[in-house]
Structure P
Amino acid sequence: MKPKILIVDDEPDICKALEFLLKREDYTVTSVHSGEDAIEKLKVESFDVVITDLKMGRVDGMAVLEKAKEISPDTAVIIMTAFASIESAVDAMKSGAADYIVKPFLNEEIRLTIRKILEQKKIIRENIALKQQVSQYMACREFVANSESMLKITETLEKVIPTKSNIIILGESGTGKGLIAEIIHCNSPRRDKPFISINCSAIPEGLLESELFGYKKGAFTGAVSDKLGLIPLAHQGALFLDEIGDMPLNLQAKLLKVLETGEVYPLGDTKPKIVDIRIISATHADIENRIKEGRFREDLYWRLNVIEIKIPPLRERKDDIEMLTKHFINKFVEEHKKNIKGIDKQALSLLIEYPWPGNVRELRNVIERSVVLTEGNYITPSDLPDKVKKVEYEKEISGTSSTLKTYLSDYEKNLLLKIYESHNKNKEETAKILGIDLATLYRKFKKYGIETE
């Protein structure tokens, strides 16, 4: 599509000259002869660049600049004037002008100025698009799994992602419910539309309603302008409602109405906004139990739970721990610029044995901590937090002996033998070293079946 340029000048000859010049550059050019006409034009048509004279009638170039920034912030405005001064140039640039040209101008100066502005706009658009692509790619690529239970979830995702069915994701905190929601959206046909996320338990009830549904100016004290809610913002895309189990009952009723009618009423508005959204919800709560307690609407639950995905806790899918560990090591080695090659077998064994109450989120934090603190080429047990290393101690205590009492008995027997034999099986010396009398020593020998001469 050709770049569109609007020329604003009260001298028709200037407009004709610029039209002739810029059409030869293959631009789509429109001219008007007053600030009032320029503003009306901007209200109904979009332009890449506006070139406006500074000194005109009642509505001058600065007024056109101000209105252009208000109506179409992405439109670049070039101010031109025969009344050149440092003050007017500074005022124009401070007010948001893209550039400033003094009459009489050279044709080549106009060409170069517009090319530079259009090139800058192109770079900005490409950067925004690239960031969106990278964001989506990052969200998708972090699904790391090797266990049978998680591979079954990927099979389910392959079937439901192309649809517009609502999905509820169940699982403990830290299992990756938000990540699954992003993966669903960025692989779906709606990937180019908004993905709006909100945590229902993190926002007070009164604020949550206005955040979701929006409001009209004057709807309540402090509503000084219209606010578009997250539901209409997610139009044609997806709305991720994290911790849906904590949503207040009155908002559950309003959300149900949106799902049933496809309409949302902002607070204080009598006109609905039509919405087409896919709801992806998640919770760590037992929703069915909350329904029995009257804390969650059953009709809403069945609207949300068209497809149910249950993510098992990390302690139930230990096959994923090694793969996740290596993934996080690579991530944080690059992020923190460390020269770490991996993790040794003993440290990995500790990670596999640990129960992970905080699930994948906790594992991620432990690996980042270890990458930051380790000074060697490999993460070792000494680099892990005490709570993880404690698992090995408990394993040693319980591995060969069923109880602490048995463990201590074994230790006492071995100590008796070691001292007895190191003192040439001299009973008096052995009792003296142990700080016990001979009678007690004989009872212990008998208890442990230690033969004496």
Structure Q
Amino acid sequence: MSAFILDKLLELQEKNAYPLHMPGHKRNLNFMPYDFRTMDLTETGEVDNLHNPQDIIKSSQSAMAELLGAEHSFYLVNGGTSGVVSAILGSCNEGDYVLVASNCHKSVYNALTLSGVKPIYISPEITEESLCGGINIRNLFRAFENYDIKAVIITSPTYEGFTCDIKTIADVAHKHNAILIVDECHGSHFVFSDKLPHTALSQGADIVVNSWHKTLPALNQAAVLSVKSDKVDIQRIKDSVSMTNTTSPSYPILASIDYARELLTTDKHLFTSYLELVREARAELVHCKVLKLVNESIKGEHDIYDIDITRFTIMVRSEMSGSDVAKILLDKYNLQIEMAGPHHIIAITSVADDEKGIKKFVKAITDLDKKLERKFIEKIPFTSPNVFEPEMTPRQVFYSQKEYLPLDKAVGKVPASIIMPYPPGIPVVSLGQKFTKENLENIRLLQHQDVNIIGIEDNKILVVKS
């Protein structure tokens, strides 16, 4: 017999590849100085109760709300996923129209199913190299003109580090008596420096979810939901958070959120020196021609409002794929990046990164760039309407009878799941949307490019029975 998971983790621990990926503590003991194994407790009277905080958890959440500029902040030990579900369950009623950016995280689609709301999808703008941009404001107005929308749900920043014009989106939503929910899970660090994009809360969002474990020195699943709004029933949000948080919360996770908040608010120099290191790295990488860093010049294009400079999104403009580059970085340089797609890679840094690790990454990219020949990148096809209502709600899809059909026989049917090339994570068919001949043609093109497509198995799709 083998302890399969433990054995693999011990193997990776021995290999000790430098982590340019989540979680944000980067296994750096300077930012995680405590042995959390000894703190894995249950809800004794001395350590408060996450579901009814009256003591230390209440004090910590109040300090968090003050830091974030929120009226209320709630700790989450089931990750940002539980926060997104809580936000929708806590603010929307069954049958409400909710405007949903189609590039939202899986947790949003799960929340649509659980809540029974009616999604209206709004497609993000797409860059020339097939990355998700921002939400077009004209399309936003068009949605409100045609539907009685109660809430808007968007992702900002995106996985690639692009933010939307949150202030304008919030103003439009509020003008139409709707609320704005922002999945800001990849932007938890924004609050610690004015050199980074503005936080969604500071720009008028009503409910914001931050995954502290993604970009800050906290344990996996550490997240925070915050509310700043007179349009939200705070008691219902509390109840929803309690419903989606486990009744056996991890005190190590809670402690890691609390410690990261205290450390980073006390020592302001940590983020100052970190961002100086990031800017130096970007200044070197900007000269690469084949492994091309997406830089700040993209701001203003494709409705991208701002860019997170701590995230290195690099286009791979060569015969080599992003996966090939990732393999070289791991095998030759012992660098483990966050994500590799057909035409780009993503490396995530955090305040817990060290100078040697960042410089090693920069040297690896610049060395590899000199050895590659530049090639035109074939754009991944996306043809979703700007704003559209699906044929079925996600809840209807979930409870329907289903069957597997070959791709060409599925035209005209409603797929039982999202059909999405990943990366980049933009749906070809959103949940509840009918599968068309045009979708089929796009999928064939994606398959020709060897793009991994979620929702297709052996050239078959699970669809709703007629």
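Worth pointing out:
- Structures P, Q, by relative contact order in percent (Cα under 8 Å, 6 or more apart): label with the highest value: Q
- Identity of the structure behind 1.59 (criterion: Cα Rg over 2.2 N^0.38 Å, calculated), options P, Q: P
- A value of 37, 21, 15 for Cα extents along the principal axes in Å, for residues 249-296 alone, calculated from one of P, Q, originates in structure P.
- For -16000 (helix-only ellipticity at 222 nm (-39500 (n - 2.57) for each DSSP H run of 4 or more, over all residues; to 500), calculated) the corresponding structure among P, Q: P
- A value of 27.6 for mean count of other Cβ atoms within 10 Å over residues 209-216, calculated from one of P, Q, originates in structure Q.
- For the structures shown (P, Q), FRET efficiency 1/(1 + (r/R0)^6) of positions 65 and 265 (r between Cβ atoms, R0 = 30 Å, to 0.05) is largest in Q.
No value in this document is a laboratory result; all are computed from the given coordinates. From a predicted model like this one, the values you see are computed outputs, not experimental measurements. Cβ atoms are built from the backbone, for glycine too; each structure is taken alone.
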